[in-house]
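As structure tokens, here come the structures.
Rule-based calculations on the coordinates, nothing more; no lab input. Predicted, not measured: the structure shown is a model, and the values here were computed from it. Cβ atoms are built from the backbone, for glycine too; each structure is taken alone.
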Structure I
Amino acid sequence: MNVAKNYSLAIILTLASFSAAAQDKSQSKRPASQPSSPQSKPLQSGTPAAPGEPKKPDHAASYYHYAMAHMYEEMMAMYGRSEYATKAIEEYRKAIDADPSSEYLNAALADLYSRTGRIRDAVLEAQEIIKRDPNNLEAHKLLGRIYLRSLGDSGTQSREVLKLAIEQYEALVRIEPKNPDNHLLLGGLYNLNKDLLKAESEFKTALTIDPGSEEAVTQLARLYAEEGDNKKAIDTLNAVPEGGRSSKVYAALGATYEQQKDYKSAVAAYQRALALDKDNLEAMRGLAQNLENDNQTDAALSAYKTLQSADPQDWQSSLELARLYRHLGKFDQATENLKKAEALAPEQPEVAYEEAIVLEAQGKYDEAGALYEKLAAKFSSADNAAERSNRALFLERLGNVYRETGKPMMAVDTFRKIVDMGGEEASRGYSAIIDLYREQKQWSNATRTAQEAVQKLPDDKGMKLALAQQKADEGKSDEAIQLAKSVIKGDPSDRDSYAALSQIYARLKRWKDAEDSLNEAEKLATKPEEKAYVQYFWGILYDRQKKFEQAEQAFRHVLQQDPNNSSTLNNLGYMMVDHNVRLEEALNMIKRALEFEPQNGAYLDSLGWAYFKLGKYDEAEENLRKASDKTPNDATIQDHLGELYARTGRLKLAANHWERALDEWGKSVAADVDQQDVARVQKKLESTKVKLAQQKQ
């Protein structure tokens, strides 16, 4: 899901509310010359102005009408009736007419316009004041608040509104340079505008004015974190003496550790935050999330339950509990928490999406498919990037349901709807179609689709690499390598390109070239998750070369960074089973992978093969048959079933499955077939047929 969080905007709006409260308080004070309470209507001003002379202020009339306006404002606030607002505006107009030079009255009227929703009038009034007095503090504050609220209310960062807000707070900083709140707000606006150096300067200025400002410290740290400099962010927060750190500072420290994927340190920081303020909901959420990230499942469940009790209206804690229970295979508890989340947020697509995943994990494909279809229809008129991405995700899941239920043509039609969306989504749809055709061993259809994708999306790197793989599988190695190399541009994005090029070399069994390409990818990997990504491909490459020890080392490196990487858990577990080493550990790894993807045919095959090696033949048969039902055209699964039936004396079934294995290998491309496996199965099949013939005689 694309559920984006704009922390900078949230902070700006929070500070704006503080600023507005202070402004309201200051405006409740009367002007110095204002009478405490007018007793009667004032006399009209004496001598009228001579023709051509400016009108003289009638202060008595002005004070009277101001008092009346103020009275109507209080009645408006007390009774909530719009006619009092209208009367207050009328009185302000009369007061201004009596004293046109009073900027205070103009500012008060503009503020009233703002509070009663007449934003355009408020803006015009404030702009008129600034024309007459460019340094009018109250008018700039009012305009600044209006533009900030417009940013929040619109849900989008309108460039024009953002520019106007920046102009007002630049003026406020100029007029009132010692006010740290102005610098904080301006820094937040610069951050939204991606003007990071200016944002950093404003946050530092606020910190210089008020060294104890936790808001300045946390905003500055968050800015560094958003720039990817987590070390600088942590140093900024740690610079606050421990005795002076608030719960908020520790929570910010926890969030920064989380971005570094240092989950244990994040947990410790959030725990310190809660020790200082047990009601800090942000720290509760952070603690629960990082306990989950650190694979402390029981503790995470407990933390989410605490959060659920502390904030009964928080639907997200119920949603996270449902996800955790799903990973544990406890579908009843997952469903129970989803019902709670749905009752609190009936229109949230995330809840319905998780419900569909739970149904899919239980093998209830018809119900899951109906939900995915409903969600996709809800976003059929998506008009922004996040909604388009959500629709593509729901369609992709729906297409995968059709794949799982043996309806490949319906899956293709569904993926085509993603292609028809155009843009980035088109590439996603094409990739799904190509993968489906490859799974079905419809190689020519896969190549044709990849060619179409490159033609329609000539600048899409992923589609060119997909076509390069197809050419490699067709034996057109030179064309494949040339096409794959064409996407290398000499920038950090080449990391993924080199990894893909390495895979193509590996399929061509050009091992040295494959290793050289991965070395290039590794040079471009700077972040821990990027290094783990490259190590995963090292594991795959070493495994294909039958270099077991190097492959195991690479896979374990990935798991150090990401203990819940299901693909790595399965690959390492299967490899250990295949080599008959540490079988119990391997079994637990595969089970862990299945917690995340319980219907994955490859993982079920790994589990069945592990049980076979452990001599648990009933469990082995159950899982291998499930795997075969999900991916009937996988030769390796058929080979494993053959081994199981031969070991348990069911030779005819063994021969049938070995024949299917050979048939599937015959339909596969050369890169996916190990000829040693083919020779081994052929030999076993012939031997088994001899035994069957002898039994028949």
Structure II
Amino acid sequence: MGTETKLGFCRFCHAFCGIKVTITDGKVAKVIGDVDNPMYEGFSCVKGRALPEQHNHPDRILAPQMRQADGTYAAVDVDTMIDDLAATLTDLIATHGPRCVATYTGTFAFHYPTGGEMSKAFMRAIGSPMMFSSGSIDQPGKGIARALHGTWSGGPPRFDEADTWILVGANPTVSMWGGIPQYNPAKRLREAKARGMKLIVIDPRRTEVAEVADVFLQPKPGEDPTVLAGLLRVILTEGLTDEAFIGTDVQGLDALRAGVEPFIPEYVERRTGVPAADLVAAARMFASGSVGSVTAGTGPNMAPRGTLTEYLIAAIQTVCGRWLREGDVVPNPYVLRPQRVSKAQADAKTPAFGFGEQLRVRNLGGNAGGLPTSALADEILTPGDGQVHALFNVGGNPMAAWPDQLKTYDAMQALDVMVQLDVRWSATAKLSTHVVGCKLGLECEGTTMPNETIWGYGAATTGYPDPYAQWQPALVDPPEGSDVYEEWQIFYRLAQRMGLQLKFGGVELDMEHEPTTSELIAILAAGSRIPLDEVKRHPHGAMFRDDSIRILPKDAGWTERLDVGHDLMMTELAEVAAEPIIDHAGYRADEEFGYRLISRRLLDVYNSSGRDIPHLVRKWQYNPAFMHPDDMAAEGFRAGDIIEIDSGYASILGVVEPAEDVRRGAISMAHSFGDAPKHDSEVRTIGSNTGRLSPVDRDFDPIHGLPIMSAIPVNVRLSDENLMMPVAGN
């Protein structure tokens, strides 16, 4: 068959880097960055370059599998599986009602929007509102804070034009997410520093981006609201605000002033360990700029009071007037979506919570952060009307990602039906009743449209900062003899068997003749600013700029304003101020827990994905428990020891490693590792699941329901497992 090179984009993570793919004898042989791609300019990461190993993995699921009576799995043809599912779901819905069926769309659903949209169409057709996503775990506070504060129609400024920037618990050059556009972030950061941009980083770790920060604030874990309130107080008391913008477009300033008044620099220093002088310097540096933004990563959102953190970030952005104004060029008026109309005004506010489906547990329900996934295990385990009996997992791995892993484990086993759409035998797939092997990104058609849909997520830009788009055809066939599918096909065929009419992207589908992926993508791109056919003409991807598209003036008589002093958030800020100050040397001597476990990212893996690819786990097969060397010495730990990490609710094992970039009193671990409890002893090869430490019914946010999943109070001790396991090399 020979060798050929084709162009496409990587879907290992959300960054969608433009790539060149070498195909030899019908198999993916090599992947490198596409230097002619105008957005990425040749950038690719180690995960993307490992696509050949992912596509050709010997343990890849290559045929539908059904669990047998003895617990083993047997390959079946897809029609047999669809028939079985259709009959079982029809009976369950007839007995328990449509609410008994739920879907969970994980990280990989973002990469394949036809699957996510078809799953929604299926759920609408059966009448179930029980649609959950990983967004309600990762950063639910963003959506709620935006609803309380309001959104600015004009949007935030571009990173590539900024003179100041703040990152809170975000490390974009590793995570490819958060603050710095995730499209060749290291190059963008180098260029920003070269043009003189001032960078402020707030993080309990001296991360890779913190190493190049002009001001680095290293607070104790979980103290982001205290630091942000301190920054706001300096900005407000020193008059470093944009008074003209506040006068025309902002409300709640007096309430904000009163709310941040207790957070004087000296108080912030005593409480967080951040020197008062550094706090003041950071506030003055950001406020002295003219173009910039603030953004927080996953860690602060998983920590206590994540919504308040996001709200205070929005308040900093607003009192400093860091929004685009009338006449400014719209950075990204979209390409494969209808043209975005931007105005120099606050959008009409939308509800933050109290709408949509009301769940049966903890008084949780629909909110701007999504239906709370943290309640789904209880919805499965709690008997009565509305109990969930069937679950579809689309591009997700609940056993690795959800909080309260032990409860999740019980819930997964309690389901009558659990359908896993996956490419490998993940921890969740191994507990499922039906497993579908799915196509990977180079095997199916796709577009970069998903990254247009997240433009402006949070205060700073996260979607494409410019009007860029790329279309990719299927570049390679699935492995010979395989029987794999795109996610949308399973929901469509199931609806066919059940006699349902699906409406996809607002269009009723022909339920007799299965559509093609091309037809579905065309539906999603209907009415786009640039026709899909024009995008297809640019195999390297292209920019579709139009500098005539500008921020429009405010509508006549428009009175909506951004709210920086919302009662709910000011009440929570007062609760923070009333909390006791922890001793500056660490945590109070009388506290039950001596450490805080914080989440982090590892460069070579993407959440729970990549850990089965040898090239990506050459350094760490597990998620080390990184501690400051002085803390290790105080505890009597040596590098490579197995330690027990106990939250008072549950405990996990960790392999401790020294890291001077972690502040004392903190333990830094990546989340989404490990497997079911019976595999705990394999910690040196599969790691451990930090979500197990977080009970869903304690210390949870009353709106979005997320428990503490970062800055978790824990104790540590040397594990007895050290006597049973040899120390393995990295």
Structure III
Amino acid sequence: MKRGHINNRSLTILLLLFIVIVFIASYRASQSPQSIEAIAQETSLPRNTPGIGRIDDERIKNADSEPGNWLAYGRTYEEQRFSPLDQINKQTVPQLGLAWYRDMQTTRGLEATPIIVDGIMFISSSWSRVYALNAVSGAEIWAFDPEVPRQWGRRACCDVVNRGVAVYKGKVYVGTLDGRLIALDAASGKPVWEVDTFIDRSRFYTITGAPRVARGKVFIGNGGAEFGVRGYLSAYDAASGELAWRFYTVPGDPAQPFEHAEMALAAETWSGGEWWKVGGGGTVWNSIVYDPEFNHLYFGVGNGSPWPRVMRSPGGGDNLFLSSIVAVDADSGKMQWYYQTTPGDNWDYTAVQDIMLAELEVDGAMRKVLMQAPKNGFFYVIDRSNGELLRAHKFVHTTWASHVDMATGRPVENLALDYSKEAKWIIPTSLGARNWQAMSFDAKKGIVYLTASEISGIYAMDQDWLKTGSYARKPLGLNLGIEIAGLAKIAAETPGALPSKGYLKAFNPLTGNSDWVVEYPHYWNGGALATSGGLVFQGNAAGKINAMDSDSGDVLWSFESYTSVIASPVTYQIDGVQYVAILAGTGGGDLFNGYTTDIASVIYGNHGKLLVFKLDGTEKLPVQQPVDRTIPLQPELQASAQDIAKGEALFQVNCAACHGFSVRSSGVIADLRLMSEATHQAFEQIVLEGAFLTKGMPTFDDVLDARDTRDIHAYVVSRAQADRNSQQSATP
């Protein structure tokens, strides 16, 4: 062939090559995430849509003027989680159907509140992953994985969850489980800046909560009180990530200078002991609310570390600012007022449950109020200008305190339930009368729709402390101060346990009465959303997504998700079509509480998914088949009773938080009674060498050795064999 000449064969080959290249390019284009511009065209958004780059304080403040969006964690700065949308209402809700769904590719807990801005949904998942999706079709625009080290999962008391992101001035902000605050470009998902929020990386800090944004700042707290840390809230410049201010919630080493003036006040309420060596606790792991009327930032403060106050502060005292609501100036971080819900917290009664703002007529006068229903079982109405307590009603049965003295604002404790000398069953337990699952407020009706629980829990002092009178911090594990290793035996030998229940209540915060109550057999259910359509949406442990009549609680519509639900729903509207969205997938703080057969995630498996509904939706979920929970034949047990007893203690301290007390999984983390023969053989490599690290199973070689691991394995086999025998005897 002469140079420059192309014969017919060569031309044919070139044409075929060109066709292949075009096909590949077209295929890749069809598979690639859609651009923001493509989403705008596909959803036919109005030309004057402000766009995600222009979300600022004013837009969130005036969120009611654009009810089709869900601009912030609680929709508005007030965080009432009530939507004015009413296309889906009592009359039309029977037509509600699945519009689209997304497999979230996780079996861990899903707790996030989606943010919807101008046709785009921003949502987080387990391991702090973030997605931008087309809110009409579910098509992925971009995805971001912060690549949290899987070993970090061991530092999380309550699963590898994330409760959501914040969107502000063209950026998406997420806090990662391993303590980073990351700003992403909202259009591309590319990181803009990243900061390390932890003050001490040798301690087991985590972030699971959603950031909040206001006044050009991003506010974020953290978790970890169960492991022994010192709590604080940080404010960062939204544009640069520079630290603006930090508010510590408990005092540090009294021999060192106070970080800010409020710590001098707090230090006066701690007496004796060396709480700072353990940490003190007080983490701000959930509720943070901005109030544009007063320029206040309100945040809830968590429990003490360790839990029993006699260990932290043997000389007495309220231990500020544990279990408190604190108001600070949003610009400077200077405290404006505080109210302590549980002085001298002794039970893990955090006050980090969601806070909402409202205006109510109280005793004949209009008051700008803050409302919270924390773990301790009392619903609080507080004047948010000055912290004055206006109401404190029980919203579930409680035994730890009889009432709140309105003259002093202090709960009146039941001294008969002092567990410092002997174990006691107490309601609520550490999961709380409420946890982080959101409540919703209908201002016109004056009714709060809240998820509630009645759970009796056993409290017993750490056995070593009872023997020695001292408590030493455990740098690589839990620092609760209560007995864990022998708790199952103590519970079995101590009378007083009561059945656990869950509720959805239409609660009047001023009278303390409930208009109606829906009772559930399981206590760990999802948050609530109320709308102008006269509906309350909620998912529950049985895997049902329900729409209830807000006047009566009657179920008007129900959807089978095949997965237990703990997240809170949202609703939005695009091109005249209203949608309801919710994540399905249980987990979080209830990993340890034991195997139950009445929850969907045990029956079908905890396959996390995002569900989006609209009127006349026609999409179908694949039908899930029940998981075979038959316990297989176990390896021959070659261990002494003493070895098994040692294994039990080690299991309860190191393994039960994820795999369940007495080796009975909640359906989220692997049920060790169902291990295969190969997993039994690899048990030591899994625990000590990280054979399953990529699956989220961390290593424990820093606290366990080969002998410990063999004893744990022997205990697991003994429990599995006992439950297998029970299964077989129950089979006809």
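Name the one structure among I, II, III that distance in nm of label points 7 Å out along Cα→Cβ at positions 205 and 373 of 3.3 was derived from.
Value 3.3 for distance in nm of label points 7 Å out along Cα→Cβ at positions 205 and 373 corresponds to III out of I, II, III.
Matching task: 5 is the computed value of relative contact order in percent (Cα under 8 Å, 6 or more apart). Pick the structure from I, II, III.
Going through each structure in turn, the value belongs to I.
As an exercise: Cα Rg over 2.2 N^0.38 Å, calculated from one structure in I, II, III, equals 0.93. Which structure is it?
II
Which one of I, II, III has helix-only ellipticity at 222 nm (-39500 (n - 2.57) for each DSSP H run of 4 or more, over all residues; to 500), as calculated from the coordinates, equal to -4500?
This value belongs to structure III.
When volume of the Cα convex hull per residue in Å³, for residues 533-628 alone is calculated for each of the structures I, II, III, which structure yields the highest value?
Ranking I, II, III on volume of the Cα convex hull per residue in Å³, for residues 533-628 alone, first place is II.
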